Structures are given as C-alpha cells and as structure tokens.
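The numbers here are math on the coordinates, done by the rules we state, and not lab data. Quick caveat, the model's predicted, so the values are computed rather than measured. Cβ atoms are built from the backbone, for glycine too; each structure is taken alone.
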Structure I
Amino acid sequence: MNSHIVVFQPDGVCVEAEHGKTLLEVAATAGVAIDSACGGQGTCGKCRVVVTLGRAGGQPGDQLSPAEIQQGMALACQATLEDDLVVEIPPESQRTDLRILTSESGTEPSLAADDVPLARSVLLRLPEPKFGQEEGDAERLLGAVTACWRDGFEGLAIDLPALRSLPALARHEADLSAFVGDFDGWGRILGVAPGSQPGYGLAVDIGTTTVVVYLIDLSNGSFVNSCAHLNDQVSFGEDVISRIIYAQEHAGGRAELRDAVRHTINRCLLRAADEQGISPDQVIAAACVGNTVMTHLLLDIDPSGIRRDPYIPAVRSLPTLRGSEVGLRINPAAPIYLAPCVSSYVGGDVTAGVLATSMADSPKLTLFVDLGTNGEIVVGNQEWLVCCSCSAGPAFEGSGLEYGMYATVGAMERVAYDPESDRVTYRTISDAKPRGICGSGLVDALAELLRAGVVDRAGRINLGFPSPRVRVRNEGPEFVLIWGEEIGRESDISLGEDDIQNLIRSKSAVYAGVATLLETLGLETSQLERALLAGGFGNYIDAENAVTIGLLPDIPLERIQFVGNTAIAGAHMALLSRAARRRAEDLAHRMTNFELSTTRGYMDRYVSGLFLPHTDLTLFPSVARRLEVEA
C-alpha cells in the first residue's frame, strides 16, 4: 500500500502514514493533538487545519465556508492522505495540556501502619543458608517477608520471575527489597532487587474526556507527581454511547478503543515517572477508577449490553488483575485494582467519590453530584444511598458549542457582564489569550445574560437589547463575548442561541435527576444538609450562577461544597488501604440505582427544567428575588 510523508506544523512533527488515512488519524498516530469533539464525524468543525503544501483528498464538509476552503483550510477528520503534505494546525485547533483537578480537602490519604497497601517494597535481610539445612532460598524469603509484614495475608507465594532472579541475589546480597502485592487478601512476591529499592504506585482516574494519573510513593503514601491528558478515545466519540456504537459497528473497533485509553494512561504514567527519574518497573501497583463503559473498554470487554434493554453490564466487580493483563507499562506482575461499578451508568468513579467524601459515614442528608460528560448523582447518608446517572451530554465541557472548549489553556473560565457599560470581563486558564469558553465560563455567561435581560427565561436572545454585542449571524441570534480585533483574531468569540439551548438541555438533565431522586424518596430540597460538587467541571463553577440557571437546586449557598476530583482521591485511598478497597466494595453494593429512563416522572421534570431557572419559580425563590420576579 502507498504511503506518504506528513509534516505537522508548528511543531515540525514528521510521520509516514498509509494512503487514504484521515489527517486526524495520522495526527493521533504521530502524537499530535488536534481538537475534535465529534469523534471525527465532521460536525463540530473544531479540527480545522491548513494544508500549506500538497493536496489532501476527501470532502471539505459543511463546517467550512468557500473562502476558508479557498485558503487551503480543511477538517482534519474529513481530509484524506493522497499526497505528501505539510499541515499547519492553527492555535484554536491545538489541544494543549489540560488543567489537573486535585482533591480540595487539603490532606492526602496516609499509609496506616496496620493497613495493607496494594503493594509495597519490603527491605529485608535473608538468613544465611547453613549446611544440613533443607530450607531453600524461596522458603527463607517467604519467612523473611512474613516476619517484616505480619498478619497481612491469608497466604503468601512467590511469582516465577521473582523466583528465577532469587538465587543470584540470595547468595551475594546482604540486603534485598521484595516487591509484595495484595491480591484480594493473598500475598504475592512480584520480584526481588538488591539493596533498598523504592516502590511506587499509580492512582488513575479514567474519565470519558480526561485521564488523570497520580504517582504515589508506596513507602509513605505521599504524592510524587501527576499528569493529565485528554482521553485518546475522544477521537472515536465524545460520549460513552458513541464509543459503544463505534465498538459494535467497526471491525476491530473495540480493540482500537482499548488501545486508545491504554495509550493515554501509559503516556501519562511514563511522563510522570520520567520527570522524577523513576523507572516504570519501580511502579508496582495501580488503582484505577472509571465509569462502567471505560472499565469495560480498558479491559477489552464487550460493553454492548450497557446500551441495550435491560441495560446490564458484563461485569460490575473484578478481581485484582496484573499489569500485563491490563496493558499498563509498569511492572508486569503489579496488582491492578479496579473500583467496583454500581450499574451500567454509575461506575467505579462514583464509588470512589462516595468513598473519598465519607458521605456514607455521616448522618447528614447529602447530595453528591459528579459533573462531567455525564452527571452522576448520589443522595443519602450513613443509613442508605441511592444513585442515578443523567445523560447531560458534553455541552458543559464545550462540545457542541461553536466556541466551546475543554478546560485547557486559553479557555474562558470566568465571565461577567455589565450592561451599563456593555463591558464583558473574563479570566482565562493560565491567563492566556482567549481561544474559547469552557464549562464554568458558560455557566457564568448564561447567568449573567439572564440577569441582564439579554436572554429570557426560555433561553431566547432579546434582539431588541441595546447593545452591538447582540446580533444575528448565519441566521441565528448571538451575543458577542469578545470582539476578535481585541485579541488579534479574525472571528469574534460569541454565544449563540443554539448554544444556549444546548446548555439548557444539559442543565435540565442534571436538575431533573436530582429532583427525581428526592421526590421518589419523598424528600424536599430544603432537607438537603449539604451538596458536594465533584469533577473537573463541577469544581470550578460559581455556585450562585449554577443555581441561577437551574443546574443545582436552590439551597443556601453555604451548604454547597466543592470537593475536587473525588475519583482520583478515592483511587489514592484504594491504592494505600485494603480497608478502603473493601469499603468500596461494600458501598457499591449498598447503593440503590434508579434507571432514569424508566423512572416515572423523570421526563416530565426534564421538560419542566427547560427554562431558566425552571418553569416553576417557586422552586427557586432566591433566583426569583434576584431577578426581581414574583415567585
């Protein structure tokens, strides 16, 4: 088959690829990050590139104007490789490093002296062999480990690779390090090394959009380094349903998705380890959390049952696996723990979140909301827990909006509007030049425009509003957030009426999920004693603005707490503690799941929420007062 050379600028990355591949596929192979929110369907228009040398094949798509096509612009997901090419990736199409969301508790999980981490490095000295003594090197090693780590396991054995390397070390080294893993209460010696060798572990949050990896020192449980990256599966679809369909409809699709997420995790862990001068073989354990679909795809398990009646996953809870089985580039014998899932759409990331927040240990009636590509909701306390997942869609992560983007460098994360001066003020991530607007900025913008009267409660833009920022473009009303000339770009950054409708649908799905759980249980919003907001999007939103648009229920703002990335915090706890791992299993079994698609009244509540903040203003008295509307 013919192949061609492609050079991606501005980084000068050169790669050889097969004839007929799309530029998006070629870029992914070369490790070049091009934004693509629609999974290569040609509908989002975010993967614009300029072919500066050579000729690309394929169709231009509907997202480009004739003038843009004339200038050599193409959609990377539609343009195919038919010639040697030089491709320029404009700044607005470049995917840069994502902001890493950490736990906001201010404390890290600690390694308790009497608990059992997923693995640890044990420094020991073997007793010297004596003439007439029948104990072999293996028996002396097992005895030495047991003496150092008492009452830790139901049984202890040695892996064959460790046994093969033992004789040379046992006779010539005074001190040895034994890497010992916990496999559901049974101990395995993974390897031995001369002298004192530290052991490290990974806490991994496998999000639909973002993968976050923490590198942890297993000698004391402390944080060493971290890395986050957009999940490479995004190229196959922005949500889990799209990815299930891709896995079903494409030959080898499931393997592609498996390889994509493993590649993302491995890239993160190698980067985090390399920056600290740590060899991947020194990483001897990993605790991974993710939603149910991500867990299936990581392990190459068919996820098709998740989207088919009766919506039952292939597996919810797994035994501890090995690094080689999961495809992680760490010590191949390392134990890999995967947090148990609750249902098809409430996964191990939610179990980890409930574990990390300790909401199941408190008498307070608590609402836990993990806001990301999906919205997972848990309500309960120490006596009971109920949960659900609402298909909020990826709008609050910028997808499906013309100028929406992930929370990365240049994203507008804070927005304010003063109608008197007609001035928009904003803050971008890393104080960089604005490229678009992310979820927290979208919540701000929508709330500000509602308060100013630019947008009515149905989400329609008031074309009579006295500001040049309100205009019609491409037959649709919009509000200009930033004039392009102010920041040195040709196009303005705006929020259109179609964008606003997408946001309203997303926020209504979340609110309807909360309302459904509460009303099904016979509870009122006012009975909620606290609301915990987790996730990359949830952590950075303004609580008052979230209530103003009807994303969150109208409770006193002091009851709303931002708890950070509870998924990674729960993974960190599971890495360090057998008690935490067993607690996670218990929590997953305790949670009663409500399938919203079959729960009575959910769709009615969803439709009622398609206003700002809601059709029934009595549910939002504080917003009604702020809007000077009689509730």
Structure II
Amino acid sequence: MNPVIIGTAGHIDHGKSALVRALTGTDPDRLPEEKSRGITIDLGFAFLSEEIAFIDVPGHEKFIKNMAAGASTVDYALLVVAADDGVMPQTREHLDILELLGVSRGIVAITKADLADAEWLELVKEDVRELVKGGFLENAPVYVVDSISGSGIEEIREGVMKVGRGDGPRRDPGFFRMYIDRVFTVKGYGTVVTGSVLSGEVTKDSDLSLMPPDVDVRVRGIQSHGSQVEQAVAGQRAALNLAGFSKTAIMRGHVLATPGVLKPADVIYADLEVLPGVGKGIKHRQRVHFHTGTAEVLARIHLLEGDVVRSSDSAIVQVRLEEPVALLRGDRFIIRQYSPLVTIGGGGVLDPNPVMKKKKRQEIMRHLRLLASGDGEEAVIAMMGDAGWVAAANLAVRLGMSEEKTGEILEALVRKKEVSVQEGLYAHRAAIESFRADLTERLGRFHESSPLKAGAARSVIASWFHRQYDEASLGLFLSDAVGRGILEEPSSDIFCMSGYAPSLSSDKEDKISRIEGLLKNSGCSVPSPDEISKELRINPVELKTLMEYMADTGRVVYIENHWFHLDVLRSVLVKLRSHLDTEGEVTVSEFRQIADTSRKYAVPLLGWFDTMKRTARAGDRRVAGSLINEDI
C-alpha cells in the first residue's frame, strides 16, 4: 500500500472536521480559537493508518488561501456536503480549486444524515451528482454518514482504505521536495517544520536547501504519523527538526529540497485556465493572488496573445511574481482575484526557469506549446532549446521528470541523431546548427578585419557568446565544430574556418623571416620589441601585428615584455630535462647556464616553464613538473 494524503473539501460547518475525527479518533482542530468558535481556521492533520493521512481544510470563504495550501499537496479529495444544506458556494469553489490543482481521484461524503429525511437526502444526492458531472468525481463513490452516531463511518472508512490500496506510483522526479505548511518551536529541540513529502525521501542528518531564501539546513530528526522515524518518503506527512535555524526565518510557503535541484524564480511561463462565470475574464497585466504548494504571492498575468482570456477559455501566459518561488514544470497553481478575493482560474507551470533571451513571440509560443505537449520527446527538445549542452540530471529537474526517464528519452534522440552527446552532456541538433551559423558569420567577419591573424582566440569567441553559453558548453560546441571539419585549430585555443589561411604579401613574409632570424640568433637574450623595431626598421604597430600572427601560428611566445622563438625554448627544454634527470633539481644560477642568458631573462623564463608545468617550485629551486616530458 502506497502512502497517500487525503484532503477534505467543502463549505463551512458541513462536518469536515467531525468526519475526520470520527474516522481517525483525532480532532484536527488544534487552535483554541477553532475550538471556541467551532470552525476550522487553519490546516488540521490526522492519521487513519501508517499509510493514510488527512489534511482538514477550512471551509469559510475568508480562509480559502489556507484551503488552497492544504489542497495543493493531496493525492485524493474527500468532498463533504452536509445533508441539511446541500451544495453551497464554498462547495463549488473548493471543487474548482481541486480541479485546477490537478487532483484526479476522490470520494464524496454526505454528512449530518440525521438532519434530513430520505426524500431530502435523494435531492441532495442529485445536487451532488449534478455538481461533479464531467469532473474527476463524476464516478466517485458517495457515502451517507452521521459522524455523531457513527452511522456509515465503517463503510466510508473501508472506502478510504480501498482508495489507498488502489493507488499507483506517483510522479516522482527522484529528489526530495516538501512545501512547509507549519512552523513551530519545541522546547529542547528547536525549530520544527511540517509538510507533505511531494517526492523523494529525507533521512536523519540530510542536508537540504530552504527556498526561496536558498540557504542550507540540516535535518536533526524526523517524525511521521506521530512517531520518530529514520526517513520519510513521498506521500507521507513529515515533521522535520531543523538544526540551528530560527523559526522566524522560515514561513509557510517555503520549500525544502535536495540541494542544487531547484532555483527560485520570479518569472515563469504557465498554461492558464479561466473558470466559467468569470465575467470579465483575465486581462493583460491583471494583478492576482498566486497560490502554489503552500505559498501565496502577488503576481501579474502577462498575456502573450490578445488582451483578455475569456471565461472558460485557456491561454499560455507569462506570470511575473512579486516574490520568487521555487517551482517545477507541471506544478499546479490557482489564481484569485486581487479584490474581492474570488478564485478565477489556475493551471500548470510550463517553464519554471525560462532562459531570458531576446526571442520573437512566435518562437516563445512554439517553445511553450511543445512543453505543454506532455512528457515525451517534444517536451525534452523544447526544454533543451538553444541553451547549450546540458546534463540529463539538470534537464530532468527542469522538466519535473525522473532522471531515468529523461535519460531514456535523450538516448532515443541520440540514436535518431536529433541530439548529440559529448562528455555526458547533451545538445539538440538545432542548438548546434544555430551555434555553427552564428560562429561562422562572426568568424568570417573576424578573418576579414584581421587578415594576418591565424584565427580568433578562445577568449575572443567566449566574449561573443558569454550571454548565451557557459564555458563548458562553448568548449563542446567548438570541439564538435572541429571534429566535423567546420573549424580548424592552427594552434592551441586559436580557431579559424576550415581551409582558412592568413593572406601574407611577399613584403610581410620577408619581414617575418627577418624577425625569426633575429630571435633565433638571439637565443634567450632577446631584444625588446622597441629594439627589434629599430634594428629591422619595422613600424612598431606593424611589428605588433606580425608578432601576434607569429604567436597565433605557433612560432613565438610573449613572456614579460619580450618575444622568444619557440624553437629556442624547445632547445632549452631539452637541456633542462637532461639536467633534471641527472640532478633532480635546478637553481636559477644553473638555469642561467643551461639557457646561456642573464638573470634578467632566466627568472621570467623559469616562471613561464612553471606556468607550463614543465617545472615546479620547491623552495628556491625547481623540480620536474607534471608535463616535463611534453613538448612545447
């Protein structure tokens, strides 16, 4: 039997709490004010068994936000209708909220059966059948009970137990997540938070992230269903004792999750449905109350098409939240009118952390419609987008899917050649082609403006794409382009179009030849750039351009205001390697003799060899570096 959470729903004073008390023996009303007034104000909790928990929600219209906080984390609904009143306004609103939040299973209880005769009961049953027609409760069992006398309680208890036994595996992305619905302090223990475990599991001493403040916390202890336990799993109610954290820093609506998997955002894209009977619909930039999980924040609805979403219609929208919320694709929400407080719609999150790039509206809509298509290949491709190379685990989090299922879809796309994989990261074909087209255009302009350069340095290319791709993605894009023969790498971290060669006039070739001859003859005691310019009668600006070309093509290297020929440095490395093989270390003085130069050049040259990992410092001496046997 899978752990399940059942949430009550219904109008005020229709007997929700009394029914939960009759089923479980626990009074879910815990606040003094609730007991004195005889109504539920905040969420109450009770347990029928080790696997089945109840969340009892308030029915009064003033406390709908608390009802929404409870309903957002339930697996099943227990819709309660009093026999003496029948269907009432909050009955309808609660049912709307359950539908919008994606609750798809449940049962119906007609309570206070002692207050109605048989004829009236039939009328109430007919009203209930009409209310749930076409919804998720249309074929749900209906129980007639009296919580005071106990009539019908055993039957509905057995029905609830069947609900639990018949449940299948829930959607679980594999990491822990829990919305907080209560925060309190226990003497001797400190801060305790409670909530319904939405996915994954938590164990004692687990490290978690608390969001949206996005701070690290540690779980010191766990209670579930009233007992101390070592772990709590999806579908269970849990109370977590958090180490070293103040109650005042945590509130209802915060989320606890496995570190690194969620990212709070204040802009999301969503699929919005407007309830029937919302006269003016929802207008562009309308301010609303946004409820998701146990969180409530103010937000504005930005329409992507048109100026209004009419009653009973739906639309893909952008939601701009006034406070960040940590969400997943597929999370459900409801929106209530800013004033008066009336539920007007709701829906599901499509993209919880959109990459904010400048795109045409039709491109955004195409991306979002694919995300709305389900959990297949199209949704995976849409979420990959053109963001670069991504790990399956990161993609799974953004999709709200398990890493296993995401990985299976990615591998299928790799086999179809829709997706490429390198070093455990994936990129869609369209993203790769988009990068190639952009790079080809930029690199072509670079070659035109810098005809003597062998190519563009990686750092230059990174500056072109720094707003689009991280360093890892850029490296894989370049590697892919080189592997496919689109780019060439004439020297380390220098890239040019395949087949490109700098255009050198005979005059420039002659000057380069004279520069090379001078540097080779100078050994390690090279003249400065100014001295080279004067001796060879080459303009300093032109000399700099020629030197950069020679560096790009792997002939010279710049070390502390001097240019050294690589053939000279390679020769020095051979002698240095032989000395280290024999002596095991080298001093600056010994290196001066090896390089046949003065201290002025020896010190910066040794520093360069350190940087290149051919040598390594050992006090005031050098020993062989990790790359001592590599050529330069």
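Key figures for this structure:
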read-out	value
Label whose coordinates, when relative contact order in percent (Cα under 8 Å, 6 or more apart) is calculated, return 13 (choices I, II)	I
Distance in nm of label points 7 Å out along Cα→Cβ at positions 49 and 313 - structure with the largest value, from I, II	II
Parent structure of the calculated result -11000, given that helix-only ellipticity at 222 nm (-39500 (n - 2.57) for each DSSP H run of 4 or more, over all residues; to 500) is the read-out and I, II the choices	II
Which of I, II leads on distance in nm of label points 7 Å out along Cα→Cβ at positions 321 and 353, largest value	I
Structures I, II, by distance in nm of label points 7 Å out along Cα→Cβ at positions 225 and 425: label with the highest value	II
For 0.65 (FRET efficiency 1/(1 + (r/R0)^6) of positions 137 and 177 (r between Cβ atoms, R0 = 30 Å, to 0.05), calculated) the corresponding structure among I, II	II
Top of I, II by distance in nm of label points 7 Å out along Cα→Cβ at positions 161 and 505, largest first	II
Entry that produces 70, 28, 19 once semi-axes √(5λ) of the Cα gyration tensor in Å is calculated, selected from I, II	II
Structure with the greatest value (metric distance in nm of label points 7 Å out along Cα→Cβ at positions 329 and 617, set I, II)	I
